[in-house]
1. Going by distance in nm of label points 7 Å out along Cα→Cβ at positions 69 and 125, which of structures 1, 2, 3 comes out largest?
2. Quick one: distance in nm of label points 7 Å out along Cα→Cβ at positions 5 and 245 came out at 1.3 when computed from one of 1, 2, 3, so which one is it?
3. For which of 1, 2, 3 does Rg and Dmax of the Cα atoms in Å, calculated from the coordinates, equal 19.4, 64?
4. For FRET efficiency 1/(1 + (r/R0)^6) of positions 21 and 117 (r between Cβ atoms, R0 = 25 Å, to 0.05), the calculated result is 1.00, so let me know which of 1, 2, 3 that is.
5. For Kirkwood radius over Cα pairs in Å, for residues 101-140 alone, which structure out of 1, 2, 3 has the highest calculated value?
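Read-outs: derived from the displayed coordinates by stated rules, not from any lab. Computed from a prediction, not measured in an experiment: that's the story for all the values here. Cβ atoms are built from the backbone, for glycine too; each structure is taken alone.
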Structure 1
Amino acid sequence: MKFTIAASFIDPGQLRDIAVAADESGWTAISFSDHVVHPETLDTPYPYTEDGSRRWEAFTPWPDPWVTIGALSSVTRRLRFNTNVFVLPMRNVFMAAKSISTAAVLSQDRVTLTVGVGWSNVEFELVGQDFRTRGRRTDEMVEVMRKLWTGEMVEHHGDFYDFDRLEMSPAPSARIPIWVGGISEAALRRAARLGDGWLSDLQTTAEIAECIEKIHTYRREYGREHLPFDIMASPSDAGDMDGYRRCEDLGVTHLLSMPWVLYHGMTTKLADRVDGVRRFGDDVIGKMG
């Protein structure tokens, strides 16, 4: 089992100290969420709560993940960087590929990209991307980016993107893993069909197990069951060693956590957060090997 810090809703000024503490305490990665703006009024409900309301308030900070990863890679040595999730179809494919590739190069290939198709129609309209085609565009964007990241002359002629031979530099020296987040049937199928891994929502262990079983079924359908596949989960009912081992037995490879909550509750104090990162490293990561 590997452990990843969920760095959502955090003052950007605290991220450097949290990342350094994680780098020194055995954490595998730190992960960043993604929103461009916070619309005061929504016309599409948030899909991960019963009433459609968001889990955060207005004026919650959402630093750009790739700028943040580039900065934190310069003060860490082994810590990896992930997204949970990056709303890929809200972006121009070339600009996204360039930012992600640059972050991978600067971090010496410590980047994993976890993508989602998004849910906020308002944000899509503001950045000039079509909300209705976001799923199909995501599929093709993954294909295009993997071509661009080879560092070779490539071309593409698809439904949404069409270009003749070109190259994008700098290119990463190692393959950037692409995981898929989401719990809808479309998301689970996309993870099985295109992904190197899957990210859960905040779910119970039983719900995570059900999703994992579906993904395994789909991977067999697509003939991809022989390929390596990671699973990063955020279980709502596993907060101790026994719970983590149950997740590991299900096939969870990475556990996403805000460790300070276990020791100090929903604190906003930097000292408490750093203490939680280090104590979790001693109490859990060190003991699980």
Structure 2
Amino acid sequence: MPELPEVETVCRGLRGPLEGRRLVRVEQRRPNLRFPIPERFPERLTGRTVLRVERRAKFILITLDDDTVLIAHLGMSGRMTILDAATAPPPGPHDHVEFETDQGALIRYCDPRRFGMMDLTTTAALGSHRMIEHLGPEPLGNAFNAESLSQALAGKKTPIKAALLDQKVVAGLGNIYICEALHRAGISPRRSAYTVPGQRAERLTLEIRAVLREAIDAGGSSLRDYVQASGDLGYFQHNWQVYGREGEACRRSGCSGTVRRIVQSGRSTFYCATHQR
């Protein structure tokens, strides 16, 4: 599933062709994705001008000139691709939604597994939307720091890896970047979350921010279905220190350990037991 850096990269790619442009055609080719698509979806969007393309956690937020907000999630296999409407190939069987602008840009949403979603709300109701209201602070925002993380982890007996996957603790983090941040911070994914507040939380918040920024700069990590909105691959997978590297030498300078893989919360966790404590 695309994580925060991948969704942020997609949002940045969509801003140029969408912001300030009017939607002259919206086509919906099926009634549902993971959930039903809102009634009169094309009618409610056609003719509207896009004001902003933003991200909240792993959600794409597209705000229109009538205060409508389109909430989109890419799910496991969804992708937004920017094409030229005049030369775009015919849609394929998994191309479910299209947005065409007055400048001829075509944004095509493809989702083979249909685990993504699209919904409509308003700017006033966005904060109370069922997908948004319980989200924790943005890890790249000012509200996320060692103090806020320490408060969120206080009393939690679950492993820190599982705690960080909880979107109420911090929004947008997923399996890959949690593994990478914990490795950089020298914290074992098995460690009980309540033992992290303090100096460990200081290290962890810094490393979470660092790994996310580096991944965004690299265009995200291309794993399975993910590509940028331009169609280009992301490159951060070449910088992974532990993820997907079971049995290989730890890349931390001076460490003689080997990367291990365990399963936590139904997901693979990669870490080095030698320096992650």
Structure 3
Amino acid sequence: MKPAPFTYHDAQSLEEALALLAEHGDEAKLIAGGQSLVAMMNLRLAQPGHLIDINGIAGLDGIERDGESLLIGALACHADIAGSDLVREACPILADAAGHIGQYAIRQRGTIGGSLSHADPAAEWPLMAILMDAKIEIAQPSGDRRTVEGADFIQSIYTTDLGPDEVLTRVRFPCVERDEGWAFKSFARRRGDYFIVAVGATLALDGAGRVSRLRLALGGMEVTAIRLVEIEQEAIGNTPDGDWIEHIAAAARGAGEPADDQHADAEYRRELACVLVTDALAEALNRSGRG
């Protein structure tokens, strides 16, 4: 199928994009990489009357470090993030996750801002935003900016806190500590497919080798990625070893309320979660330098 008729706009500034959104309201959609939107338009699941291309807006694709934060512009494509030396140094789990997205062509066109705005529950960037306590920066039609926590921005399946007249401009991630271990694990039926279940983890230890901080999040278990906050808190002060990993993985197996669908049933997802958490924690522990 082909998309329904629409009017194309080539925005050359953020102000122009915001003005077009304000003018055309619910009839307008932003497009950057178009890896999700174009497919939906071809199936006529989305039929915007006005398509606003924001690729011409300078400065929205940058990647830079700001103290202990990593700033990634909304137009940064997955391939650039995966291949960035700065990302690999400051927050390597982001580069690893980006490298798992789709196929080569998709990584060359798809953007972090587009993925977050689309909020597919089986996509890597919503999981990373929730795992890493990302801060989503948003431009408003008034010219003001607002910032939303990643867990608050991703509200449900294909649903975010982004207003119809707003533009996601960049994402702020915390840098990992020098000796902080990390791991991203996912399972899909074929490489490049959306994952069935994914796990992100970071692990920091104190001078005695005990857990000082654990971040742990699962994707594919609910309509959004879920952060396992109680498990994280209970982990603090424990000495990580094989028995500890087994205990955490067993607890993660019972997290969320996974549904049966055409890709996997709930029990299969729970088994995957257990296996992937086991692998992720073992890898994060090894990267911490104390494994």
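1. Values: 1: 3.0; 2: 1.2; 3: 1.8.
Between 1, 2, 3, the highest calculated value is found for 1.
2. Answer for the origin of the read-out: 2.
3. Considering all the candidates, the number was obtained from 3.
4. Going through each structure in turn, the value belongs to 3.
5. Going through 1, 2, 3 one by one, Kirkwood radius over Cα pairs in Å, for residues 101-140 alone is largest in 2.
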